[in-house]
Structure 1
Amino acid sequence: MSPQFDLVFVPRGAEHRSVCKGLQSAGFSTAMVVPIPIGPQGVTQFLPSWLQQSHGQTSSNALLMGLGGSLTDQLSIGDVVICQTCVDGTQVLDVPISCDAQILLSLSQRLAETVIPVTGVSCDRIIHTATEKRQLAQTHQADVVDMEGFSLLSGLQSTPISMGIVRVISDDVHHDLPDLNAAISPNGDLQMLPMAMGMLRQPLPALRLIQGSLKGLKQLEKVTTQLFKP
């Protein structure tokens, strides 16, 4: 069942709060949780200073946890996935990075009844239309889209930190979401006013986003407890 996990990276905001609740339910300290910026640009800016201050020379087993979008009919809202490999959706040529094999094995054992192994693709913007999702899946042969996986894996490659990725699906491949890209600042913060305006402009997709996010966040809390419960 080993390895044990020393660090949990999770995007700031609601995802961070859900993971902390799950750790508390499992009896673990939330001090091991590292809130990271949203998106690859913010992660790339954040990592060097964090490594210098905190874990530059420390061997650790780490997880990236959070929500993700489905790129396939086989994944529905609330499904839990582990990424075997991650590709960079911002590049024309894919250079996949694999997650740590021992961590993958441990995750598969701990989540045997619920886990689905996938290939993830990381983008520098929110993929908000069903058409874009299907094009992304075809281009990169990926099952799940996120914004932080590839940049975090890439940034930790030269460190003694081993990585695994657990995502919970919060939106499916069939429906559009509101375009909230203007709500993400260059340093990876979610800005409330632009987000609210974006959701008001597209009320039905916004309602779908809220419903999917709430279900995904509840499952994220549950799977965190499952992973860390003694």
Structure 2
Amino acid sequence: MLEVRGIESSYGASQVLFGMSFEVRAGEVVTLLGRNGMGKTTTIRSIMGLLKPHAGEIRFNGTAIHRLPAYRVAQAGLGLVPEGRQIFPNLSVMENLVATSGNRRKKTAPWTVERVFDLFPSLAERRANMGNQLSGGEQQMLAVGRALMTNPDLLILDEATEGLAPLIRADIWRVLGQLKEAGQSILVIDKNVDALARLADRHYVIEKGKVVWQGNSADLTADEDLQHRYLGV
């Protein structure tokens, strides 16, 4: 579904990605792991058209997308839950959900506001509240719901549970598990290795802008040296 091949991306004269390569297959949950500053968010920005790679290729469902503007990438079927949530603070929960909703690929059971409220009942109770009146956890739920309302083929979450209370984190993992069971393809960045190992099919560990390890959850959890070397604080 998603093929990232040898991309190199920079901010001005500062290069961040050095031949980043990985893939996500249909129906998979895949993670990008690594310490802060290793290039995970830059990889997501490159995929989403927010930062143009100066080398390499990104293909989605067989089509090259690395030269497309961000809105065309989103229209192609990638839904982003960005780091920091970035919901619309002066729009209500309902307005946030419908503002970018669409079903461009004519899915037979598209996401609706009520389906999102079924996933996150607390959002239903706050449907008339403005985005800036929500807690951090509620904002993250709203960001996930907003991305789902675009009916993406691939859902991407950058720092899925960062800064959230334990109960809210558990709710996010619950929802991602339900989405996986429904066949949703997901690419997720987070620091909770235990939760990711239970959820994901495969993992890529990033160090200094390139993949240094890849494998399944059993391999990841069994390799304590790997976790200490590349994921430990």
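Taken together, the values in this text are just the output of simple stated rules run on the coordinates, not laboratory data. For clarity, every value in this text was computed on a predicted model and none was experimentally measured. Cβ atoms are built from the backbone, for glycine too; each structure is taken alone.
Side notes on the structure shown:
- Answer label among 1, 2 for the case where FRET efficiency 1/(1 + (r/R0)^6) of positions 163 and 179 (r between Cβ atoms, R0 = 25 Å, to 0.05), calculated from the coordinates, equals 0.70: 2
- Among 1, 2, structure where helix-only ellipticity at 222 nm (-39500 (n - 2.57) for each DSSP H run of 4 or more, over all residues; to 500) as derived comes to -9500: 2
- With respect to mean count of other Cβ atoms within 10 Å over residues 27-34, the largest value across structures 1, 2 is given by 2.
- Which of 1, 2 yields 25, 19, 19 [semi-axes √(5λ) of the Cα gyration tensor in Å, calculated]: 1
- Among 1, 2, structure where mean count of other Cβ atoms within 10 Å over residues 35-42 as derived comes to 22.0: 1
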